[in-house]
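Got some structures for you, see below.
Every number in this text was worked out from the coordinates using simple rules, so none of it is lab data. The structure presented is a predicted model; accordingly, all values stated were derived computationally and were not measured. Cβ atoms are built from the backbone, for glycine too; each structure is taken alone.
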Structure 1
Amino acid sequence: MVTLVKGRHIYGELYGSPSDLLNDEEFLTKTVVKAAEHGATTILEVKHWRVGGEHGGVSVLALVVESHIAIHTWPGNNYATIDVYTCGDRSDPWKVFHYIVNALKPKHYVVHYSDRSQLPLYGSSDAPT
């Protein structure tokens with residue numbers, strides 16, 4: 001029996017978050033770590049970068065056993081994006097996403113969901129009978 005991959009991808013846009021939160025690398029990094037724990041993911045590594053320029057901000061990326069968690073911010077626009085992708089049944093990407101949303105305090109946000117699970121496709125020799 002083959003076990004199929006279960007993948008859940010939640011991503012969204014946050015509008016009206018306070019610019020001081022969106023510009024704070026340490027706060028954003030800690031938020032991603034706490035969100036990962038809250039959603040029962042296993043962190044392999046967390047990196048963060050300050051992006052310069054007129055529209056610069058902060059990016060935080062957590063590589064987790066289950067896949068990844070990312071935040072990208074544009075403090076001057078009070079705008080951020082969140083991307084959470086997990087595989088398997090153990091972790092909960094919805095908990096990760098909502099933890100980050102609550103921490104960044106947007107006036108409103110949009111969330112998208114994509115089921116990225118493996119579909120059971122069969123060739124002629126392995127089709128169920």
Structure 2
Amino acid sequence: MNSYDNALLYTDDFIARTIAALKAQGNDYDTALIYVSDHGESLGEKGLYLHGMPYSIAPSEQTHVPMVAWFSEGFAQRSRLDTRCLRAAAAKPLSHDNLFHSILGLLDVATSVYEQDLDFSAHCRQE
């Protein structure tokens with residue numbers, strides 16, 4: 001558990017330092033950060049440790065993962081993002097399936113593979 005807790009603390013610190021570095025570029029660039037963990041971790045719940053159970057039987061500790069999204073004011077304006085709308089929608093469950101389509105939408109990439117229903121920011125972008 002100590003290793004897991006330390007990994008979380010380091011990740012939190014790394015994300016904070018990365019956002020600070022992105023903010024420092026705000027005069028020259030419109031910046032954004034999206035962080036999503038690739039998997040969760042069992043720490044003894046239900047007698048399970050580590051990760052790697054088949055998805056169909058994996059406990060929620062392994063399948064529910066954190067996601068952090070941060071957008072500079074410039075990026076939000078350029079992308080027509082209503083950040084209050086995004087904050088309000090933050091509790092909505094998402095999956096890794098949403099990541100690809102959300103990045104395409106946020107970067108305004110026009111492609112036939114984009115699915116608006118899987119873009120977590122689509123309903124918070126103004127036309």
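General remarks:
- A value of -12000 for helix-only ellipticity at 222 nm (-39500 (n - 2.57) for each DSSP H run of 4 or more, over all residues; to 500), calculated from one of 1, 2, originates in structure 2.
- semi-axes √(5λ) of the Cα gyration tensor in Å derived as 30, 20, 11 - corresponding label from 1, 2: 2
- Label whose coordinates, when relative contact order in percent (Cα under 8 Å, 6 or more apart) is calculated, return 20 (choices 1, 2): 2
- Value 16.2, calculated as mean count of other Cβ atoms within 10 Å over residues 15-22, assigned to which of 1, 2: 1
- Looking at Kirkwood radius over Cα pairs in Å, for residues 7-54 alone for structures 1, 2, the greatest value goes to 2.
- Taking FRET efficiency 1/(1 + (r/R0)^6) of positions 23 and 87 (r between Cβ atoms, R0 = 25 Å, to 0.05) as the measure, the highest value among 1, 2 is held by 2.
- When distance in nm of label points 7 Å out along Cα→Cβ at positions 79 and 95 is computed across structures 1, 2, the figure 3.2 traces back to 1.
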